[in-house]
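Take a look at these structures.
The numbers here are math on the coordinates, done by the rules we state, and not lab data. These numbers were taken from a predicted model, which means no experiment stands behind them. Cβ atoms are built from the backbone, for glycine too; each structure is taken alone.
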Structure 1
Amino acid sequence: MSRNFIVLSKVAQAIEEITDRNVKSNLTAACAILANLVISENIIKGILRSDIMQESPIYQEIYHAGELRGELKGKLEGKLEIALNLLKKGLTINEIVEITGLSLSLVESLSPKN
């Protein structure tokens, strides 16, 4: 058993003794974030209680930031797909920029004429 595993297990036991739910959830989330620097995510999940961690505002903020990044990535991928289809249909680059809201340089980079 690695030293990091033992330390995290002791920290998890100490956190379990905390009665204030907000403090407990914030500490659990903070420990998970820091532990992830040296221990694999699967091991961390096995030691720290994720149900407590998920109540933490820190965890919620990180979770929602990830959701937002995912939504933005999906929207961009959708716009790129539309732009490629419009290029195939013969629309001009300027028309595609206007329709999709993508930058001129990005649409130009998609064009096979480059």
Structure 2
Amino acid sequence: MRLSWALVHSKRPEDRQRGIAMLDASLGLTSGPQQKREKLYLLGVGYYRSGDYARSREIVDSCLAIEPDWRQALTLKKAIEDKITKDGVIGIGIAATVAGLVVGGIAAALSRKK
């Protein structure tokens, strides 16, 4: 469990992927709900740190199904939702900028023809 924790918290992407794989493989061998909760949480952290926010949110929701009031999981879920919202806003901003440039380019081209 300690090795998995260290791997999912690593700065190196290949270490995070190794930690995720280890946790995924060991989930079936989990004996009790507390141990399953811990592994799911670490798996959620691994996916979050890897940038797979949708998968991370699914896993954290599974973790919260076991213990709905667990602060660590609630905090991670909030961080995931904040990141998804932030990325969505950035995506909308980029799309609006591109649309503005296209419209501006068309307007400039039309004004040159006159």
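1, 2: which one has helix-only ellipticity at 222 nm (-39500 (n - 2.57) for each DSSP H run of 4 or more, over all residues; to 500), as calculated, at -29000?
Working: 1: -24500; 2: -29000.
The value was obtained from structure 2.
From 1, 2, which structure was P(r) over Cα pairs in 10 Å bins from 0, in percent = 13, 30, 15, 12, 17, 12, 2 calculated on? Comparing all candidates, it corresponds to 1. To test your reading of the models, identify which of 1, 2 gives 2.8 for distance in nm of label points 7 Å out along Cα→Cβ at positions 60 and 76 when calculated. Comparing all candidates, it corresponds to 1.
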